[in-house]
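Student: Next up: the structures, one after another.
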Structure P
Amino acid sequence: MSSKSSPGIIVDTLGLSTSFIKEHPKEVKGIIKGWYKALAYIKSHPSSAYKIMSKKAGIGPKELKKEMTTEIKLYDKKGNKKYFGTEKNKGQIYKISKIASDLWYTSKISKNKISAEKVTNPTFVNEIK
């Protein structure tokens, strides 16, 4: 399986524990805002951004830019809001979480199936203006 043949199925996400979220809501919002600032920097300063990121990626800036603009989807505010949805109108992340949980369970990577509703919180994504 590849992200080209199965767009939207292979995803990278940032997960935070429930206790961290409860104890540090300001920091959670800061993490999300930081992500959006990083995306804005990539858009407004692409040469510099890809040069910085390529050092960690271990490939050249041009190659990284090509991969990130043709093979990877980085969600901005609008994209994240759509992907997460709301409590009443759930987004794609819930479907993907179920697929992942089922795969991990049947592959014996996880002893239990997870409930996307229990581990996904769209509140912070939707609060950021």
Structure Q
Amino acid sequence: METFITIIRESHSGVRWLVVLLGLIIIIKHSIGWAMKSEYSALDRRLVSIFSAVFGIQFLLGLLMTVLYLITGRFVMATSGAHLVIMLIAFFVAMRTSKWKNAEGVIPFRNNVIALVIAGLLIYVGVLGLPVGWSI
């Protein structure tokens, strides 16, 4: 059981960097698209879809880790509970990006930038509250 928990924890810890990297790429690309009043392209949709899939995997790994921590008595409400709630909010904010994929003009760019900045701030705060924080 210990090896399985370690694999899930390390996977969850590693995938967070993919979420952060993809989120930053999308924020930069969509900010440029918003500023230049570009058309929302297939590449933009694809990036958001990939981000959503990776964040979904991260979310499921986190839920699995929460269940494992509850089963083994490692769940600490002060840190794990706060992290879970903050990340749940961040996940649902980030998933709003799919709502605007077919909107006209700069609306998808603007709304995705706003949603991902909010989600990114929540992610930052949620990880910061853990004992290991943002250490690698």
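Each reported figure results from applying straightforward, stated rules to the coordinates on display, with no laboratory input. Note that the coordinates shown come from a computational prediction; the quantities given were computed from them, not determined experimentally. Cβ atoms are built from the backbone, for glycine too; each structure is taken alone.
Student: Given 1.21 as the derived value for Rg/Rh (Cα atoms, Kirkwood Rh), for residues 58-113 alone, which of the supplied structures P, Q does it correspond to?
Tutor: Details: P: 1.16; Q: 1.21.
Traced to structure Q.
Student: Given a value of 11, 34, 35, 19, 1 for P(r) over Cα pairs in 10 Å bins from 0, in percent, point me to the structure among P, Q it was derived from. Write down the numbers at each step before the final one.
Tutor: Working: P: 11, 34, 35, 19, 1; Q: 12, 42, 27, 14, 5, 0.
Label of the originating structure: P.
Student: Using the calculated result 0.90 for FRET efficiency 1/(1 + (r/R0)^6) of positions 42 and 106 (r between Cβ atoms, R0 = 25 Å, to 0.05), pick out the matching structure from P, Q. List each step's numbers first, then the result.
Tutor: Numbers: P: 0.10; Q: 0.90.
It must be structure Q, since only it matches.
Student: For which of the structures P, Q does the calculation of relative contact order in percent (Cα under 8 Å, 6 or more apart) return 22? Walk me through the numbers on the way to the answer.
Tutor: Working: P: 22; Q: 31.
Checking each candidate, the match is P.
Student: Can you tell which of P, Q yields -18000 when helix-only ellipticity at 222 nm (-39500 (n - 2.57) for each DSSP H run of 4 or more, over all residues; to 500) is derived from it? Working shown, then result.
Tutor: Numbers: P: -18000; Q: -26000.
It must be structure P, since only it matches.
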